[in-house]
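Asks: So, here come the structures, one by one.
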Structure P
Amino acid sequence: MTLISLGCPKNLVDSELMLARLAESGLNVGSSADEADVVVVNTCSFLQAAREEAADCIDDVVELKRNGKLRGVVVAGCLPALRGKLLFEDFPDVDAILGPRDRRKVAEACFGALNGHARKLSFLGRTDSLVRAAYPRAVSTGRHTSYLKIAEGCNNRCSYCLIPSIRGEMVSRTVNSIAREATTLANSGVRELCLIAQDTTRYGQDLYGRPALCELLRRLSRIEGLSWIRLLYTHPAHWSDELVDALASNPKLCRYADIPIQHVSDKILRLMRRRISQKELTSLITRIRRAVPGISLRTTVMVGFPGEGESEFSELLEFVKHFQFDHLGAFVYSKEEGTPAARYPGHVSEEEKKDRLRMIMHAQRQISSARNRATVGEDATVLLDSSGPRGTRGIGRTEGQAPEVDSVVRVKGKRLSVGRFVEVSITEASEYDLCGEAHLSDEYGDA
């Protein structure tokens, strides 16, 4: 059988957990879709575009089944959580569905599909114990780096977002559970941990009655073998002085923060239900940069939200130009039925949304290019994600670059191997990526 994983890193971790479960159950995992008996499609449904991608993928897999090239189709993840059993009406040839908190049922679903189960199988529970427990994972990001999910679900209920209705309320894993998994990963060779959740900054609130992220970071930093701990998916309204201090003082924490601001206009922030003001955003970014010199900041912004006029968009554009984020992702507002924002007046035309997106990304390209050029001549520690067959070329990242979403460093050198930390002199810079020459140091070894 094979598994197709769509969507974000949080979905990827779910896919890795399901792959391990399938292997434990004796199923042969790893075949290509056109050679498998059963295909599992782990879906994303955050936006209409993601649902369309999932539907196209399911259609392709179903076509293989109709042509007799496979026996079963299982759809997992967010789309079943959103559509429920209506998914069987959307795709009559699908044999089983399971929601994001039902991944331990994936083997049962696959065996049911293999055995030609007479009825459709549906697993759509909300079992919190499955979220909090640590289970084996088939890590797919390489031997040296891994995502680590610390919580599931979200309580923020931003007005544009479907995640709480898809993934449920926030459920944190225990510190001990996360630390055990992190230790296992470190013992297997992982050197970089990327912490993920819908909102990492609220980690522990449901379990301990208070945010416990800093406590978790201290515990993880004591694990031998881990070199980098990277914090992703934070919420700007939930940062604390303690977290800023942790970034400044803990040498294992990457000088990097992912802070999706979404917007800066107070009017739009209120409509979005972000529970933060432009003044508070300005204060947070300033505090972080003062406390952690050289930190790389990533953010995400949304354009074309209902009620966003020229003045609100101008506020956002000027904010981006002023604060010059190291990495920025932008997307247009997507009207999601069932969210409060879908009922708001003042929806922006698709053409205007695209124009505003182009303006934001044009500004960011200029910012990124200038910031990259400023690094030419500097040295940086780079973790290699790939290398050529002769070990003379590789691609890696500094602590200021997260996997998959950020830019990379293209490295020339000798004995370059995946998972190795190398000192690199930056020699060239483009709009987004860097190039450099490696000079191997005895301080850095293979992962």
Structure Q
Amino acid sequence: MKLALISLGCSKNLVDSENLIGIMVNKKGFEITTDIEDADIALINTCGFIGDAKEESIQTILEIGEYKRGGNLKKIIVAGCLAQRYAQEIINEMPEVDAVIGTGEIDKIEEVVDEVLAGRKIIKSESLEFLANADTDRILTTHPHTAYLKIAEGCNRRCTYCIIPKLRGDLRSRNIEDIVEEAQRLAAGGVREINLLAQETTEYGIDLYKKKALPDVMKALSKVEGIEWIRTYYMFPNSITDELIETMKKEEKVCNYFDVPVQHVSDSVLRNMGRAKTGQQIKDLLYKIRREIPDATIRTTVIVGFPGETEEDFIELKEFVKEFKFDYVGVFKYSREEDTVAHDMDEQIDEEVKHRRWMELTNLQSEIAEIKNREFIGKTVEVIIDTVSSESEYMLEGRTRGQALEIDGKILTNDGTAKQGEIVKVKIEQNFDYDLLGAIVENEDTVK
């Protein structure tokens, strides 16, 4: 039987998708197809974090349901955060869905498939205890030279706007030996770049080792033969330690890439968000990173329109974004989510005001990014080649150490040749809003 995967949402969700299809292919004998019209079963791994993501997930289920009515598709399984959050509602209100499997039941997918093929509808969403390990089946869906590596699941933080702890449970860290074993297997399969994931990577190890052990993971992974780049996502500001900064500074394989979601810098907004740190503490941390590692790439996310955010609060945030000049900023409008503390807060912000603030910050960051990109012209940078460019078959595209897979800009090359996964040197000749164009001036064969 043929299986089609539709994976929505974040990179953490993508790893879950890779585990799910790995089990279905290796344990149940499914064949993967990218053509939904050719599939017998569709697996939709959903996102349910904010309103727009929920809407996309629901719309996707409805669209895939059309193939079930008029085509070869026989069964639909819905997984992920939306499934965890609204399991019974999905089964009750969406007759096209045959099964719902929650975020903590990934290892039960075999049982779910058996029930579905026997003609029975099923919900599996009771547990939030699942934690993948090196032996969990997995099929990569990324480029063959790069992979995400989830080092922990769940979150002990209780930010007032966030539903994630209710969808994924409390923090559960994998042991370092298991993480290294998976990295070794990935490297043996041709992976050269690993991207570390967790809800909060800087919280890693608190449950298992009673300390913030991300530096230990970085040091251990740096010894894995074949892995050349190690990038880390989702660093909670409170937990970025001097030891972590020093480790990233010293370990050659660790990319100086700091993904630090500050969300805001106003003390009152941060307090209402339950983010703990003051705006000044966040600013001091960010400037410390810049002092210690001047070439560090710093990405952040911010939320505008949070309940009680005054115009003065917004201006403070906007002025800091202008002053600090982040390399990348994801700007989000606050999404009022049921079952969160912030949902019931007073002083909810009008949608028009949210949109105006979102536009102002987005436009400001676009200007900053364009200026920062111009500074690369004439410089030679190290680039990992991802693929032939979608813009032209005569160009390659890749990323620097400061560009994360899928979410940041990319490097286009129109001169020189290289293999997929090769790390080359590119001289930058032209800049665009977020992307850069240049010529390959040295590749690995040249060096050898």
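Read the figures in this text as sums done on the coordinates, not as results from a lab. Bear in mind that the values here come from a model prediction, so they are computed numbers and not experimental data. Cβ atoms are built from the backbone, for glycine too; each structure is taken alone.
Asks: Given a computed value of 4.0 for distance in nm of label points 7 Å out along Cα→Cβ at positions 190 and 350, which structure among P, Q does it belong to?
Replies: Value 4.0 for distance in nm of label points 7 Å out along Cα→Cβ at positions 190 and 350 corresponds to P out of P, Q.
Asks: Also: One of P, Q was used to compute distance in nm of label points 7 Å out along Cα→Cβ at positions 30 and 254, and the answer was 2.8. Which one was it?
Replies: P
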